[in-house]
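Right after this note come the structures.
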Structure I
Amino acid sequence: MPSSHAAGASALATSVGLEYGFNSPLFAVAAVFAMVTMFDAQGVRRATGRQATVLNKMMDDIYWKGQIEEQRLKELVGHTPVEVLAGFIFGVICSMVLY
């Protein structure tokens, strides 16, 4: 907490907007990059963590039956929406302070 992915991407977009203007094509590209990064940090990666939880439960069932010996998958992969929002706010504030 907060999401470093969201903080970095939003800081980049804010810095580009402050330097080149918020109506420039360069800012549009940086903003889209930030949105995709934040979507990935919250959505896709979080779903991967949920799948890892289910797979780990399946592996436990198989292991206790003596059929397989594997290491557990990492379950905490993605961020919650609050963590992404906090990262976004942190990145914007840092970018504006350091500009």
Structure II
Amino acid sequence: MVLLEFSIAPLEKGTSVSEYVARSLKIIDASGLDYRLHAMGTIVEGELDQVLEVLRDCMKAMAADCDRITCTAKMDYRRGHSGRLATKVESVVEKLDTQLKTL
């Protein structure tokens, strides 16, 4: 399974791009994959082909009316493990034995 964290935004659409973020989140949510939106991007969990398809679809949707787009992405692959959106955070919280501000 892969965790894909990415942030995608148009460059020429002004200072607020939440309309475009919402467009991407509609695609991500419709994919059926587990995901978490955070203040600086979104993390999606799935098989490599699935998460790359989501990223590609988000790019295509934004390119429909945006001439220039910036995208940053990083992936974490771990064979044989799923549910890592939650378990990676839980592991750190457990080691600290305190509540943290998480999503």
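What follows is calculated from the coordinates using simple rules that are stated; it is not laboratory data. Fair warning: this is a prediction, and the values are worked out from it, not measured in the lab. Cβ atoms are built from the backbone, for glycine too; each structure is taken alone.
If helix-only ellipticity at 222 nm (-39500 (n - 2.57) for each DSSP H run of 4 or more, over all residues; to 500) is calculated from each of I, II, which structure is the one that comes out at -24000? Please list the in-between numbers first.
Working: I: -24000; II: -13000.
Only structure I yields this read-out.
Which one of I, II has relative contact order in percent (Cα under 8 Å, 6 or more apart), as calculated from the coordinates, equal to 48?
Values: I: 48; II: 42.
The read-out was computed on structure I.
On to the next question. Given a value of 27, 17, 10 for semi-axes √(5λ) of the Cα gyration tensor in Å, calculated from one of I, II, which structure does it belong to? Walk me through the numbers before you get to the answer.
Values: I: 39, 12, 8; II: 27, 17, 10.
Structure of origin is II.
Output the label of whichever structure in I, II has the greatest value of distance in nm of label points 7 Å out along Cα→Cβ at positions 23 and 63. Intermediate values should be presented prior to the final figure.
Numbers: I: 6.0; II: 1.3.
Largest one: structure I.
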